1. Can you tell which of I, II yields 75 when volume of the Cα convex hull per residue in Å³, for residues 191-238 alone is derived from it?
2. Computing distance in nm of label points 7 Å out along Cα→Cβ at positions 159 and 183 gives 1.4 for which of I, II?
3. Computing helix-only ellipticity at 222 nm (-39500 (n - 2.57) for each DSSP H run of 4 or more, over all residues; to 500) gives -18000 for which of I, II?
4. So Rg/Rh (Cα atoms, Kirkwood Rh), computed for just one structure, reads 0.94; which one of I, II is that?
5. Of the structures labelled I, II, one was used to calculate distance in nm of label points 7 Å out along Cα→Cβ at positions 279 and 351, giving 2.7. Name it.
6. Of the structures labelled I, II, which one yields 9 when relative contact order in percent (Cα under 8 Å, 6 or more apart) is computed from its coordinates?
Structure I
Amino acid sequence: MNEYLGKNIRALRKSKNLTQEQFAEAIGVSFKSVSRWENGDTYPDIEMIPIIAKYYSVTTDYLFGIPEEKKKEEFKAMTEELMALGEDDTERAIEIMRTVRAEFDVKETFADLCISLLRCPAKKTKALTDELRCAANAFFGSDVNVSDKNYALSFYARLEEEQYIPALIEVCDYDTRLSVLYERYLCRGELDKAESYRQRKIFKDMELLFDEFTSWKDSRKPSDMEFNLWKNNTYLDFLHGFTDEKPTEDHPISCGLKPDVFVINRMLLGMRRSCYLSALGKSEDAYKALEDTVSLIEQMSNLPDGAVIESRSPAIPDFKLKIDTAEGYRRLYYMENLDMSIREARMFRAEAFLHLMTGEHQWAGFDPIRNDERFKALAERVRKLI
């Protein structure tokens, strides 16, 4: 049958430090059968081959000693045939899919199989999609690393039926979901959905850019207020450019406009700007930034449940957030009626900003103005919102 089979079974057993009796018990045969296999006297029944391969986490081809390069050539030939099929060759596409599932390691082939099927002109019937889903279940249920799963998912999601998408994207993080869904609907020509995810993704990327805890972090200069102010000004300049706004002397943060989808970022940037200016002895400029920021906090606190906050950026013109106070907090939810698996919210709490003004050591830059009546009055305005 095959000169390599018995030798490979013996080598795999020894690599696991198993006796013939232990291996036999694990797969439900007698140890004499194992002995005869390894000595080349007999061969396992055909139905035992995949059981043995699965037990040792190898392919059946590995058991038979088929060279890796030959297998790669065979797989390449199958994917090339798949891409060359005609529109009515769905049955042949299914045959190829079944052969690949049976004879090749799904961990190594699944992503390339999806890419080939995307380029295959054959009609994507339910039977073909079902066959692909069997391969997907095996792939995503295996011990493939996260980056490989995300890579394969970016292609597989373009082929899968809509009803399976919500559960499918649960295997990856939120940012990857946005990219996967955007690519899915763009590839399928569903441009309205693709645009919605594109705008969500841009908004998320912008939020990460403005988050000083995850971007531009410079632990070497924690007390360099000149550097911190420069960084803060750079953030604000970029935000104002992105939203097509012009700050004024009295409204350096809000530009004198109502809250937009970046309002929480604006309030945090405003607090930091005021703190850095205070530390550098520029108290008048610090008060202008703080007054503008407190005004934004008041506007946000007074918006009713269900209020809609819009974007002013030409890059994400349709993106909106909706205020939800159902659980006693003020959450800003993404507004589109899309699946819950890609629903996300931001939290707004006036007491958090009061704490920044009056409590945390890292905000010691406020110390030069903290006892000033103007500062106290601004802090009191925030306290009344709690």
Structure II
Amino acid sequence: MSLDLDRARSAFADSLDGTVGIEEEFAVLDAATLDMVPRFEELRDAAAADDVLAGSVAGELISSEIEIRSGAGRDVHDAISRQRSVRERLFALAAERGIVLGATGTHPWADYREQRNIDTEHYRRVVDDLQYVARRNNTFALHVHVGVRGADRAVRVCDRLRPVLPTLLALGANSPFLEGRDSGLHSVRTQTFTKSFPRCGVPDAYGGWTSYQEYLELLVATGSIVEGTQVWWSVRPHLAFGTVEVRISDVQATAGESEELAALTVACVLQAARDEADGVPFEDPARRLVEENVWRAIRYGMDGRLIDWERRAEEPAAASVERLLRWTAPVRAEQRIDPAFPERNGAQRQRDALAREGSLREVFAAVVEETRRTYAPTLEEVPTP
């Protein structure tokens, strides 16, 4: 598969500002045991008979994972409406087969060595290339696409979003458990995926399309990549869709949190795009500084403190979120985005529950039921085979 950068630039030239796509990744679980089970292909084939699901279901690296996509919504509200319909259909389809879907960034006890990789050209290439790094990656995320017209502008919007990434990560941290224990982290998904995959995490600032294109061409010329999706930055210009894609967040335990976090992410992209168009001064922080805050978000989440590099001072993560809300206020007012998050995020609630219950299985069972109840509220009961 070749990388057609002229076509990619045309995709941005034809893009519409403010269109939104939402992607949510779920663990495929046995309803009785809550173990991960390799039944993606079964769900995909069953979804083919549903006109809505057929074009919305996608595979990921492992057969015990499934992704649903809203498609291109006119705005975030349209994208959320589309995603709600897809969720209801997928959760019902899964329930008919004794399957439930998990929405935490990692599964609390699954053994990655037991997971089967799906058989597609892209993922065969990923596994052949990355080996242990790919096989070890059993993670589940929330990705948000926002249309940004113009390739130069899209790259510069990505540059402006780099320092925002740690705040979004801390706010949506939802993966404290891995391999049967408390990892001590708030987003062990980010540590497992973002810190292991090449060309992942916080990108450099490129300043415009020419520089970014030269970087991609160098990767192709040196045999490092053959397609754009092998560049896994936490914020990136999506070459096929003509969007800015933000990929920093864990999948969310509840539908409400997923929608609110997606909406805030959209507001960040649109505010950055507006600031770029208006010539608002911006100095790209060094990657090492942004990564310092990424680590704090991974380790401490909303319990911790992030660094305001302009003031060179620490602040509670909650204060960083408030600064984000103040910055995006103009766009949020226009887009009718007024996010409200629970007092405790997914990682905090899971750790609170573990302290009360003492059992990872009981905690995860409660989270899975909360996911079912909020992502598919009309699905009253999941039958056990």
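1. Working: I: 61; II: 75.
Going label by label, the one that fits is II.
2. On the way: I: 1.4; II: 3.2.
Attributed to the structure labelled I.
3. On the way: I: -18000; II: -14000.
Corresponding structure: I.
4. Values: I: 1.18; II: 0.94.
The correct label is II.
5. On the way: I: 2.7; II: 4.6.
Structure of origin is I.
6. Details: I: 9; II: 23.
The value was obtained from structure I.
Coordinate-derived values only; no laboratory data. Since the structure is predicted, the reported quantities are computational estimates derived from the model, not experimental observations. Cβ atoms are built from the backbone, for glycine too; each structure is taken alone.
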